[in-house]
1. Any idea which of P, Q comes out highest on distance in nm of label points 7 Å out along Cα→Cβ at positions 80 and 128?
2. The value 20.2 for mean count of other Cβ atoms within 10 Å over residues 56-63 was derived from one model only; which of P, Q is it?
3. Between structures P, Q, where is relative contact order in percent (Cα under 8 Å, 6 or more apart) highest?
4. Taking helix-only ellipticity at 222 nm (-39500 (n - 2.57) for each DSSP H run of 4 or more, over all residues; to 500) from the coordinates of each of P, Q, which one would give -8500?
5. Quick one: volume of the Cα convex hull per residue in Å³ came out at 127 when computed from one of P, Q, so which one is it?
Structure P
Amino acid sequence: MDSQLSHLDDSGHARMVDVGSKDVTDRWAVAEGFVRISQPLEDAIRENALAKGDLFSVARLAGIQAAKRTAELIPLCHPLGLDHVGVDAALHPGRVELRASVRCRGRTGVEMEALTAVAVAALTVIDMGKAIDPEMVIQGVRVIEKRGGRRGDFHAAPRSDPK
């Protein structure tokens, strides 16, 4: 692996990487994260009793929209024509778990798009539940899998925090 930081120019200034000479390949990434929630909020989500509506539908849509706008939010990300964005949200005891998968054919990976989808979906959970639980915490946002590109496939180690 090249030890030079690709996002820095010869003077050490941040720059956007030129990916024009890279091969177009299938790129795929999956990210996960979760929001710790209180029992009253868990109950309200389970009963679909939030004032702002169905938390799962809104969080999924927010994550999809965010993935498509990643290059507008992260300064050095390339705009990508995404072929697919999927966001899943699930309720577990004490948390809402979020997972995003992103796919495209391109010259650069989609890890940031998957992470952005999870992060914005998590922020949406907080927005929708803050009236019931103002102490929610976003945790564990990370890439868990990626395919494609020069560095090859990546699979994260299982997370060590309790589910």
Structure Q
Amino acid sequence: MILASHILSGAVIGENINNPYIVAISAVAVHFLLDFVPHGDYLDKKSKFQEFWKVALDLLSGLGIVFAILYFQKADFTFHQIQNTAIGIFFSLLPDGLTLLYWKMGMKFLGPIYRFHQKLHLIHYPDFAPEREFRLKNNLGDVFVSFLSIFILIIF
């Protein structure tokens, strides 16, 4: 899944669950469930550091959508709801952040989490398979999760 999909799903969890501990646990669990859905990725093991502008654009678009919805739709949001939404977003991104720390920073103690995360991505298609390429056909799950999350954030 792209980061925006994780951000949007984490925001939905944070907005709709009152307990911040359950928000954190649920956001991590949903992250792994979403990664189980077949999808393409815009970065792979051959990606260079110069390609990380894609990550920044992905983060900004996901966060921008959430903050626009909160600003224009949820004027009566309480501090607790904003806090839980932020917790949901943070923990929905945590597995990818830990993967980055292992992959690019060499933090070996994160190896078990990295390997588990990779298994979820590779369960349907191996690295560099055409189905892992980043294109609309391979990312319909991302599109569905994103639109569903936006719908829930706006309506509920």
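No lab work stands behind these numbers, since they all come straight from the coordinates. Values in this document were obtained by computation on a predicted structure and should not be read as measured data. Cβ atoms are built from the backbone, for glycine too; each structure is taken alone.
1. Q
2. On the way: P: 20.2; Q: 16.2.
It must be structure P, since only it matches.
3. Largest calculated value belongs to Q.
4. Values: P: -8500; Q: -23000.
Only one of P, Q returns -8500 for helix-only ellipticity at 222 nm (-39500 (n - 2.57) for each DSSP H run of 4 or more, over all residues; to 500), namely P.
5. Computing volume of the Cα convex hull per residue in Å³ on every structure in P, Q gives 127 only for P.
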